[in-house]
Structure P
Amino acid sequence: MADLVSVIVRFLPGVVGETRRTSHLVPVDIDAGIPETVLTYCGVEIVRGTAEVLEAYAGMPCELCLLRQPRSGAGM
């Protein structure tokens, strides 16, 4: 079974309007690294080079990603 972690990503300025630059959560296999295209917990597809990886939330978090992320101890 893959070791998944949740990574925080946000579209780069100019890729989408400022109101859509929310911080999303993405499940990533830590052994495989970040793939060319990722799917957030809320269902948004993000292509490498169009978003930044954040160390902490910046700006508004995506509420749907927060609701859909696995809970601690629940496994991924």
Structure Q
Amino acid sequence: MKPRVAFFDFASCEGCQLQIANLEEEILDLIEIVDVVSFREVMKEHSDDYDIAIVEGSIIRPMDEQRLKKIRRKAKILIA
């Protein structure tokens, strides 16, 4: 079973996520080894069931901190 990956954005310009979406052919290599289950920039449907969470942006509001803690509880691995 491939690891499930979710991308999350907080306060940022979202340029990093856009660059990942623009990888074109390289993204095909990525989806061979992981299942992307949540990526707001490129997907309409999202899942709260993930193994790896990739977080972009700054945590600037108390609600951001709570959201990040929830993401961390669900993820086996958090990349920020």
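Rule-based calculations on the coordinates, nothing more; no lab input. Computed from a prediction, not measured in an experiment: that's the story for all the values here.
Remarks
- Which entry (P, Q) yields the derived value 41 for relative contact order in percent (Cα under 8 Å, 6 or more apart): Q
- Each of P, Q could give helix-only ellipticity at 222 nm (-39500 (n - 2.57) for each DSSP H run of 4 or more, over all residues; to 500), but the derived value -2000 comes from P.
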